[in-house]
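Pasting the structures here.
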Structure I
Amino acid sequence: MRSVFMSELSWVEYQARIERDRAPVLLPVGATEQHGPHLPLGTDALLATAVAADAARRVGALVAPAIAYGYKSQPKCGGGQHFCGTTSVDAATLVGGVRDAVREFARHGVARLVVVNGHYENQWFVTEGIDLGLRDLGAGAAIEVVRLEYWDFLTEATLAKVFPDGFPGFALEHAAVIETSLMLHYHPSLVRVDLIPDDGPAEFPPYDVYPSRRHWVPLSGVLSSARGADAAKGRLIAEEVAQRLAAAIEARFP
C-alpha cells in the first residue's frame with residue numbers, strides 16, 4: 001500500500017501523485033509544548049499528523065511533515081510559557097513558516113492544500129500565513145487552501161459519550177480527556193497512564209495579565225482532569241474526526 005506520508009516518498013513519486021492523481025496535501029501544524037506529566041511534548045503535532053493521515057487514506061491525499069513549533073503557550077489553554085520543554089515561536093515566525101509553505105506547495109503544483117491545526121493558540125497566525133502566501137502568489141494562483149482545527153469535527157453526540165458528566169470546553173481540554181484518549185489510541189506507548197494527575201478544571205478570570213500569573217495554572221500543567229480517558233474513547237473520537245474531515249475534503253475538492 002502506498003504511503004500517505006510525503007516524507008516517505010521520493011521526489012519522483014511525489015510529483016506523480018501531485019500531477020497525475022491531483023492528490024490534496026494535508027499540512028499538520030502543531031507545537032512543542034508541555035502536556036502534563038503523562039503526555040509527550042510533541043502531542044499537538046503527533047495528533048494533527050495522525051488525524052491527517054487517517055483522513056488522507058480515505059481520500060487519496062498526502063500528509064506533509066508537520067510544522068512542529070507553535071505560537072506561544074497561553075495559561076488559559078496551554079498552561080503558559082513557564083514550563084520546561086515548551087518551545088514556542090513568535091507570531092511572525094509561525095506566519096512566515098506557513099506563508100513559505102503555501103508558496104512552496106503551489107510551486108510543486110499542489111492545487112488543494114489543507115492545513116490541519118492541532119494547537120489552539122496557532123489559529124489566527126496560521127490564517128495570516130495562508131493569506132500572505134496567497135497574496136504573494138497573486139490572483140491567478142491555482143492553489144486553494146483550507147484551514148481547520150481537527151476538534152471542530154467532533155459532534156455533540158460524540159462529546160456526550162466521551163464526557164457523560166459534561167464537556168468542560170475545548171480550551172480547558174489541554175492534556176485532558178480528548179488528547180489523552182487520542183494518544184492512547186494512536187501512540188499508547190507514549191502515554192504514562194500512571195502519572196495522570198487529577199487537577200482541574202482550572203478557573204480563570206475573564207481577563208489576561210502580563211506577565212502571566214503562573215499560580216493560575218495547576219503545577220502539573222493539566223487544565224482539566226484526564227481521568228476517564230481511554231483508548232476506546234480515542235478510537236471513537238479518531239474515527240468520527242477522520243470520517244467527517246475526509247467528507248469535508250471530498251465536498252470541497254470533488
Structure II
Amino acid sequence: MVRTDQLTWTEYVEKLEGDPLVFLPVGAHEQHGPHLPMGTDAILATRMAEAVAGRLHGLVLPTLTYGYKSQARSGGGQTFPGTISLDGQTLTAMTQDIIRELARHGVRRLIVLDGHYENQWFLTEGIELAQRELLTSGTQMDIVRTEYWDFCPQHVLDTVFDGNFPGYDLEHAALIETSMMLHWQPELVRLDAIPQDDQAHFEIFDYYPQDGAGVPASGVLAPARGASAAKGQLITDNTVEAIIQALQAKFCDR
C-alpha cells in the first residue's frame with residue numbers, strides 16, 4: 001500500500017504505470033458519543049482502505065474527512081456540537097472534481113470506500129456526473145463505490161452480536177465501531193465513558209428541522225457494551241478479506 005500524499009509527482013507517475021487500484025476513503029467529522037473521537041468514520045474508512053490496498057498493491061488517496069449531514073436515525077443528527085457537515089452538492093462536487101483530476105492523471109480503476117452512512121447517494125451522484133463528463137471525452141474509468149460494512153460476513157455478525165444485530169443504521173458509535181477502534185486505535189477510545197444506553201427508537205418518519213427526538217443524550221444509537229479489540233479484529237479481518245475477494249473478482253481476474 002502506498003499513500004499518494006507521501007509520494008513525489010514523479011514517483012506517482014511511475015506507480016500509475018502499473019495500472020493500480022486507487023482508493024479514495026471518505027468519512028465524516030461527526031459526534032460518536034462520549035467515548036469515540038469525532039473522526040471515527042474517517043479513521044475507519046482510511047484504515048480499511050489501507051488494509052485492502054496493501055494486499056492489492058494499490059494507492060490510497062488522502063481521505064475526505066467531512067461528510068454529508070448527520071441524520072438522527074444513523075448518526076444522531078445535526079443537533080450535537082462538533083458535528084461538521086457538508087451540503088450534498090458540496091460532497092458531490094468534490095467527488096466529481098477528484099475523479100476528473102484522477103482521469104487526467106491516467107487513473108483507470110478507482111475504489112470509493114465510504115465510512116459514513118449518509119454519504120452514499122452524494123458520492124454516487126459525483127461518480128455519475130464525472131463519468132458522464134468522461135464519456136464525452138472518450139475516457140474510461142471503472143469505479144466501485146461501497147460501504148465497508150456491507151462486506152462483514154453474517155457469521156461474524158452472529159458471533160459478535162449473539163444473534164441480536166440491530167442493523168448498520170443504528171450501529172452508530174456502538175459495538176462495531178467501538179470494537180474496530182479498539183482494534184486499530186485503542187488510545188482514542190475512552191473506555192470509562194462508554195454509555196449504558198439501550199437501543200434508540202424513532203418514529204417511522206423524519207422531522208425537520210431536526211430536534212433530536214429519539215436520539216439518546218449520549219448520541220450513541222445502540223449499545224456499545226461488550227465491545228472489544230478481539231471483536232474488532234474479527235470484524236476487520238473478515239471484512240477486509242471479503243472486500244479483497246470482491247475486488248479481485250471484479251478487476252483482477254478478468
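Throughout, read-outs are computed from the coordinates displayed, never taken from laboratory work. Model, not experiment: these values are computed from the prediction. Cβ atoms are built from the backbone, for glycine too; each structure is taken alone.
Just checking, which of I, II has the largest value of distance in nm of label points 7 Å out along Cα→Cβ at positions 62 and 150? Between I, II, the highest calculated value is found for II.
One of I, II was used to compute mean count of other Cβ atoms within 10 Å over residues 78-85, and the answer was 18.2. Which one was it?
Derived from the structure labelled I.
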